Structure 1
Amino acid sequence: MFTSIAAYKFAPLDGLPELRAQLRALCTAHELRGTILLSPEGINVVVAGTDAAIAVLLEALRAIVGLEDLQTKVSESAKQPFRRMLVKLKREIIAFGVEGIAPAHKSAPKISAQTLKQWIDEGKSLVLLDTRNDYEIRMGTFRNALPIGVSHFRDFPAATERLPASLKDETIVMFCTGGIRCEKAGPYMENAGFSNVYQLDGGILKYFEECADAHYDGDCFVFDRRVCLDAQLRETDAALCFNCQLPLTADEQRDTRYEIGVSCPFCFAAKQ
């Protein structure tokens with residue numbers, strides 16, 4: 001059994017080349033796989049391995065100044081979900097490309113999974129804004145959520161400009177897979193005049209952990225070989241099309257136009 005963790009923290013980091021070398025050596029020694037992104041603005045971790053190996057990694061990460069309270073989302077799988085171990089230096093730990101957005105200093109207020117569930121249970125007037133890419137959203141999202149309408153997170157600012165002006169006075173709860181995209185999307189929307197924006201702390205994965213599938217339909221796309229997780233954080237039978245890389249449900253895989261390694265119902269015509 002493999003334990004997967006997803007974690008991020010916006011905190012000023014320095015000495016990045018040396019830190020990269022140390023983390024690469026540690027992960028290699030303990031047979032961990034996944035990706036660690038390091039930048040001056042913080043760290044983003046998606047890694048899998050044995051419980052013991054994950055514990056060693058987390059101890060090392062939390063010993064770094066600024067990462068002492070690094071929080072994780074945890075899931076398990078029978079197979080290693082990652083092919084290799086990468087530790088990269090990046091300008092941003094989540095690509096956004098907008099100057100002046102610094103979540104370590106200012107982010108939108110967070111609400112917990114339990115609070116969001118309570119708000120929905122009570123019928124509180126709010127807009128659920130899905131900040132993920134369209135191909136992720138098609139596999140599952142909160143009921144009645146508004147998709148931001150992007151194919152890449154860098155398109156978020158332009159998509160925000162297309163939102164109805166009436167939303168600027170609404171209570172908006174934005175969400176993504178694990179929370180990191182909302183750390184930048186929230187301050188951007190506040191700067192754009194949206195006056196009452198919250199972000200779901202820990203994203204969909206933390207919501208699944210605490211609230212299962214309450215008010216959520218479908219699965220959650222993840223960026224590894226598991227493709228999607230259900231509300232119990234278990235790997236589903238979803239697959240990726242080899243050709244167009246679109247995630248496919250079990251029904252879509254039964255379509256006659258789906259051929260492993262060749263095409264799926266959505267790119268079949270382009271392959272003819």
Structure 2
Amino acid sequence: MIIDVHTHIFPDDICSHREKYFEGEGPFQLLYDSPKSRLISAEELIQSMDENGVDKSVIFGFPWKKDLYFQKNNDYILESVNKFPDRLIGFCCVDMYSNGAAEEISRCLEAGLSGVGELAFYQSGIETEALAMLKPVMELCREKDVPVMIHTNEPVGHQYPGKTPNTLSQIYGLAKKFPDNRIILAHWGGGIFFYTLLKKEVKDTLKNIFYDTAASPFLYSPDIYQAAKSMAGLDKILLGTDFPLIKPARYFKEMETAGLSDDEKKKICGLNAAHLLKV
């Protein structure tokens with residue numbers, strides 16, 4: 001079974017008229033102002049899954065600043081999961097600085113969604129206030145026993161749309177503050193797993209942290225797979241494509257280049273996610 005843990009879908013109105021949603025939504029406009037940045041529906045995702053041999057995908061929208069927008073997108077996620085229950089797994093996405101974030105997450109989990117994310121802190125990074133905002137959400141996710149996906153990125157190197165000012169210290173602080181939550185760090189967690197090589201503390205602190213591969217072909221050489229396998233552990237790596245940013249086939253090709261065995265690819269491409277998501 002192949003499971004993609006990181007895909008974005010949007011209601012038809014947003015796909016067709018994205019410009020109507022730019023006002024007051026700086027991060028959304030930054031990422032999707034270009035017509036080359038695709039916005040897709042659930043049906044388009046299913047078509048790609050069929051073409052690429054993906055059995056199930058985790059779907060979510062965007063951390064809109066306006067409550068009305070993230071509610072609209074979450075309603076579409078719920079609708080899509082109900083329409084394709086054997087193919088789609090829904091996560092609830094909100095702006096963590098919204099006063100209604102925890103209430104919306106509670107609503108969506110009660111309605112049947114399977115996790116929370118991709119939560120992002122585009123302007124601030126994962127600083128002290130962000131951790132305080134996350135606390136009630138993390139408590140709710142522990143109670144419901146569902147994973148949380150957090151947007152992270154490498155704090156060095158070239159700049160690109162969507163790259164946040166998070167630091168490795170902030171990412172580590174997140175893991176340390178919420179040690180009992182199952183957390184998926186998007187985009188390889190900014191490389192935080194390197195520090196599991198330290199003799200004290202870090203490996204235990206990161207015990208419930210997982211890493212998805214989203215945008216990896218744009219960011220890393222295929223060597224990242226062997227490095228992450230060695231440092232993070234094979235069981236912690238999850239296929240995430242960030243589709244429609246990149247097609248699944250490109251990840252499969254890179255895994256071949258990385259020299260992974262068939263059993264290792266099976267774990268990364270589905271078995272690890274199936275265990276985490278209790279599929």
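Here are the numbers for the structure shown:
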{"item": "Given 22.8 for mean count of other Cβ atoms within 10 Å over residues 145-152, calculated: source structure among 1, 2", "result": "2"}
{"item": "Structures 1, 2, by mean count of other Cβ atoms within 10 Å over residues 113-120: label with the highest value", "result": "2"}
{"item": "With P(r) over Cα pairs in 5 Å bins from 0, in percent derived as 1, 6, 13, 18, 21, 19, 14, 7, 2, 0, 0, matching label from 1, 2", "result": "2"}
{"item": "Which entry (1, 2) yields the derived value -7000 for helix-only ellipticity at 222 nm (-39500 (n - 2.57) for each DSSP H run of 4 or more, over all residues; to 500)", "result": "1"}
{"item": "Which of 1, 2 yields 0.35 [FRET efficiency 1/(1 + (r/R0)^6) of positions 193 and 209 (r between Cβ atoms, R0 = 30 Å, to 0.05), calculated]", "result": "1"}
{"item": "Structures 1, 2, by volume of the Cα convex hull per residue in Å³, for residues 81-120 alone: label with the highest value", "result": "1"}
{"item": "Per mean count of other Cβ atoms within 10 Å over residues 57-64, the highest-valued of structures 1, 2", "result": "2"}
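Rule-based calculations on the coordinates, nothing more; no lab input. Quantities reported herein were computed from a predicted structural model and do not represent experimental measurements. Cβ atoms are built from the backbone, for glycine too; each structure is taken alone.
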